[in-house]
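Next up, some structures in structure tokens.
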Structure I
């Protein structure tokens, strides 16, 4: 499916099991113990482990990238700090990987042998040429400081024809207000059904379109965070 909604917590657990079977599960320090020890000595903290609760959208994103991009092509992950996507793709022998985030700690992330980290605002990425990327990914990123048209225009610019934008975000069909919460110092959007339809309409103006089934129905809330109950939605849009 091009657009699908997380229905059950069991779907997360099943995805994590499949990722483990493939050797692609989230790992603290991406399993690099020398790097992890150096990080511990430098910061006095154990390396962060990507949240397993993201396993459902991580698996969908990895599979979307595999289907759309050759291992030699460029993949860009936005909101890349603590993301499990690029380390997993490195294990799959993708070698042109770029992670973009505003967090300064991004620059000391693991797997710098195969991942180029750039501290930057992903709404403007002048270091990426037009049409230079086969995929742009975003795991639980776009809901923080959402700038719809600006982000969609930049994603469209850097994607080659046929390239994909694979993103997950917070979702509930009815609108949930979040104006009083500012995680990471930014606004937080739980996308409603109307918001997602507007996102898809806006994306189409930049040549980003679903290429499969769109399913927007939701069951019971799966995620509880900051006193809100909601779920995740995953989108794969192709550059026309």
Structure II
């Protein structure tokens, strides 16, 4: 095995799990969502995405296959952004999912770019950081535009008004994104934004899916938050001297 950092291991295991879930359900995990139901061979595309996730996840763990796996994953996320996310954004720029889904794919694309630099001799790791930063900004904007839904997700046991935490985390996402784009305190912005997404996963979505009756959307949100945490961790690790 060739594990370069804890974030690398966590990201690879995340891709393996998402791939396994996709193959088991025959559907699209959140990071591969957005394919219209009218698209021909939609089910085959879902299985392809799941297979790519599973195989690249395993490939990232081994020295002989890490370079190929990182290239394939970078190519797939780049194609997903160009073919699925950006057309939806252009056609429906006011839809929240258009912004949010572009942000999701940007985070995963940035993580794959870092892996490509590490294992395949790619260039421009700070471009990956900027892509990650651009992906964080829609998350923060959504906290303000959809304040009611954000407030509802704040656990009741957290002290203070829920609206305060909604505003604070939204502003933090926007500030982190701008910092990463401008190169101002970028290392801290990458690390703290990944930590924040990890806390969202642990404090909000893990308790929800551990209840007796989590909905399909609850599971999707949990998986999405988990994947974004893994992607953010990879970008934060890009600042480490490995």
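A few remarks follow.
- When helix-only ellipticity at 222 nm (-39500 (n - 2.57) for each DSSP H run of 4 or more, over all residues; to 500) is computed across structures I, II, the figure -9000 traces back to I.
- Of the structures I, II, the one that 2.9 was derived from, the read-out being distance in nm of label points 7 Å out along Cα→Cβ at positions 53 and 197: I
- Label whose coordinates, when FRET efficiency 1/(1 + (r/R0)^6) of positions 133 and 229 (r between Cβ atoms, R0 = 41 Å, to 0.05) is calculated, return 1.00 (choices I, II): II
Every number here is computed from the coordinates shown, using simple stated rules; none is lab data. Treat the numbers as computed from the prediction; the structure is a model and nothing was measured. Cβ atoms are built from the backbone, for glycine too; each structure is taken alone.
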